[in-house]
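The next part holds the structures, each set out as structure tokens.
Computed from the coordinates by the stated procedures, all read-outs in this text should not be read as laboratory data. All of these numbers come straight from a predicted model, not from anything done at the bench. Cβ atoms are built from the backbone, for glycine too; each structure is taken alone.
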Structure I
Amino acid sequence: MAARNLIFSCRTLDQFWYYIKPKFGHYDERRKFLQDEFDPLLSHIEEKQYSRAQEQPFEYDVALSFAGEERIYVEKVAKYLKDSGVKVFYDKNEEEEAKLWGVDLTEYLYRVYAKGALYCVMFISKNYAEKVWTRHEKRSALERAIKEKREYILPARFDDIEIEGLPSTLGFIDLRVKTPEELGKLILIKLRNHS
């Protein structure tokens, strides 16, 4: 309560000095008073800011980035995730097709891969390395990964091709030995562990 009175009554350094000097004769007492009064307030503010940052809502839990040649596999993963209640960006479900219709794809896909999902599953293949649109998706995802300094890109490999800009040290899933359903289960575990 004293902190509240202090905040509302002292708007200048002079006002602050005239408020605190008569109450406490020594600097140590003043310091202790200020710490005791303001620590709970500052902790509350910091906690609110942290929880707001943690609650940052994403339109999608997972965005899938892949070359069209891998669509059959990726579509099974997308279906598995959607059936499990995951909000997934997959360009060929009806809702996404309607959203994409008539919009500037460079801007829209940038928003999805740089800002719109909790994770980006990148389906890496020779075809992925050669496509213009997957290059755009990759660049958008890498921008996000660099800014956040946390795991965001989840590489899943169809082969051993190197992808320019993608660190070779990122852990990956080898799709040569995983079914779409097994990959879907791993993604669910990743999402569950994030919460």
Structure II
Amino acid sequence: MISFNNADKMEKDIAMSFMNIARGKNYRKISVAEIMAPLSATRQAFYYYFENIDELINWINIQALEIPFTIFFETKNLAQSYEAALKLYIDNSDFFRNVISYMGKGPFEKSMYDQFLKGMIEHIGIRRFSEDEIFAACIYLKGVVDYYLNIIEGNTECDPPKVSEQMCKALPQNLIKYYDYEHFEVYPKNGRFR
């Protein structure tokens, strides 16, 4: 389940109402009034929090990644963070698959990629990145996001612990130094594969 820990109660209620409706209905056919009806709230309440349904979808995707990012920033365990994100997207794949069918793969992919890149920059610090490291991070994260999208779309079978470990092993060599080896169990201290 997606955590809405830092959300206002009404934001959370709007998101939950939308997700419940959207699991089985095409987004193009969902109205703001329909989202707000179970909450006994007006359309104006929706627009107080969100400009439109697309903004709500983006907000839900950002919230979806809150738990995996929290795991990483608290434990520095990248594999555990990836595993939590994989499980979250698998558990909510019907919802996210419907999001992709509504928005198209591009906007959803960009939203997810932006969140992953923001998390990596927050961890490493933008001033520490060399030009080669930024390039490596962008290419790596494009691959990670594409893999997540294939899982959401049902194109790839997924064993979250195994895939998480593989994603860590795929981390470019010039980025490994930014991860705490004490918690980054996939690599030994010398940065070489087991």
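Things to note:
- When helix-only ellipticity at 222 nm (-39500 (n - 2.57) for each DSSP H run of 4 or more, over all residues; to 500) is computed for each of I, II, the one that comes out at -18000 is I.
- Structures I, II, by mean projected area of the Cα convex hull in nm²: label with the highest value: I
- Among I, II, which structure scores highest (criterion: relative contact order in percent (Cα under 8 Å, 6 or more apart)): II
- When Rg and Dmax of the Cα atoms in Å, for residues 24-135 alone is computed across structures I, II, the figure 16.8, 53 traces back to II.
- Highest-scoring label, criterion being mean count of other Cβ atoms within 10 Å over residues 128-135, among I, II: I
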